[in-house]
Structure P
């Protein structure tokens, strides 16, 4: 039987400053976690046999998991629940006070109570494709692996998630043979209320300061409400042949008006490049 990642968390676990987040060690029952960990897919499966680079992120989304009968049933059941309307309502109820504080006008912007929002599993195609605008919230659950490290590096430094995202969560599946330092989740606060991002929403370290580090440990859950302050990044890993393993949970809306839950401030260079692309009629593909 599938167990929700919210089974052991309480609202009292939420840290509200500088943005709502929580850290829960031993998030799942040990025996259940052990079954999941033993059946965790290989890097090649998650990367769909693509070439493997140095310390790169590879993701396998719910649509690919649910449609693959070769993947273990325990994982397909886990993904099915964590992309369901029942789970969204569970997550929504848990975060509701924080959501109301951060986004008090969401009911008006959606045109309905949050509890009545329609959900669907996020499509494989681009964010605002027809397959991703048929419901208010698109849910995903992803196998994630950061590939082995051949040159010490961080898979990604300080950044914010896309403003389409309402919340995010990570559940770590650290391999038993991984005894290397690094791969922790660093949490940051901006030094000033407004800070520039590049096109990928990465933020230069001079604009932020780290306020907490969540250790990369097996069966550890991290959740946060996505806000303009929800800065995070992964600490560098040394040379290692072991991959960094996790499951990623998210809910995004591509129909909310105005666009996204919040706006972002991009650097002058990024804005200039975007304006140039529009002027010459360039389109991303």
Structure Q
């Protein structure tokens, strides 16, 4: 590979990794606190992308307006998630994993059908924000400006999420419920409310990721399925109970995918499976996952 190809692969890989992290972080957060593997997560991600198209339209927006569209899409998905958690999830918490799998998988099919009915079967597109639709020259390589835009926004969200979970009282409450929900409830914490807020937060991250992805590809009803599979690979590689692990895994798998696109493009679609196989063989609990959780799941 030439120096220019390496630079492009690194920037695109890190950019894609941040998008994957936003999807995977919500998945990991919901599992860590609620104990639910949400197979409808990709459907919410897809709604975020289509909401961005609905709010912003196909024309190019200024960067600040585009960011408002991203936030609005995430909030719209979060509100929908809160309603679903209250109406559908609460009666299910005493049920076993098979019931959860069937219900959330059914919800993903409903999401695909809803998108088809609302936005039709033809792919739609959202333009890049104005001023970020060209390329920067970095070490002689032409790197898409939007990749840097995604990295900047991704870093801001990562820092904000870290501050929320580690430096605020709500973060302490969330971590307490994730550690032992029964003890937290005994100490007077409203676990039911925490579940709703965490589910909404996890799906807010998925919705914003969908909005950020919207300018990069045509939006179809299968968009959520593709990213759900990749997000599951990320949380397994990083560790099901570790958001920092999801960040590391997302960046590594994004880079692997990007370098394979540049070198052996025919293998690129399988990059996430390669990483998944290696980690499951070498470290089954994931990069930063706990063995205790692995024994509990198994």
Inset, instruction - Name the one structure among P, Q that P(r) over Cα pairs in 10 Å bins from 0, in percent, for residues 106-249 alone of 9, 28, 32, 22, 7, 1, 0 was derived from. - result: Q
Legend entry - With relative contact order in percent (Cα under 8 Å, 6 or more apart) derived as 37, matching label from P, Q: Q
Inset, instruction - For distance in nm of label points 7 Å out along Cα→Cβ at positions 98 and 226, find whichever of P, Q sits highest and give me its label. - result: Q
Inset, instruction - Work out which structure the value 13, 33, 33, 17, 4 belongs to, where P(r) over Cα pairs in 10 Å bins from 0, in percent, for residues 42-137 alone was derived from one of P, Q. - result: P
Inset, instruction - State the single structure among P, Q that was used to calculate helix-only ellipticity at 222 nm (-39500 (n - 2.57) for each DSSP H run of 4 or more, over all residues; to 500), giving -6000. - result: P
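Can you spot which of P, Q the value 10.9 was calculated from, given it is mean count of other Cβ atoms within 10 Å over residues 90-97?
Values: P: 17.2; Q: 10.9.
Value 10.9 for mean count of other Cβ atoms within 10 Å over residues 90-97 corresponds to Q out of P, Q.
Any read-out appearing in this document is the output of simple, stated calculations on the displayed coordinates, not a laboratory observation. Computed from a predicted model, the values in this text were never measured in an experiment. Cβ atoms are built from the backbone, for glycine too; each structure is taken alone.
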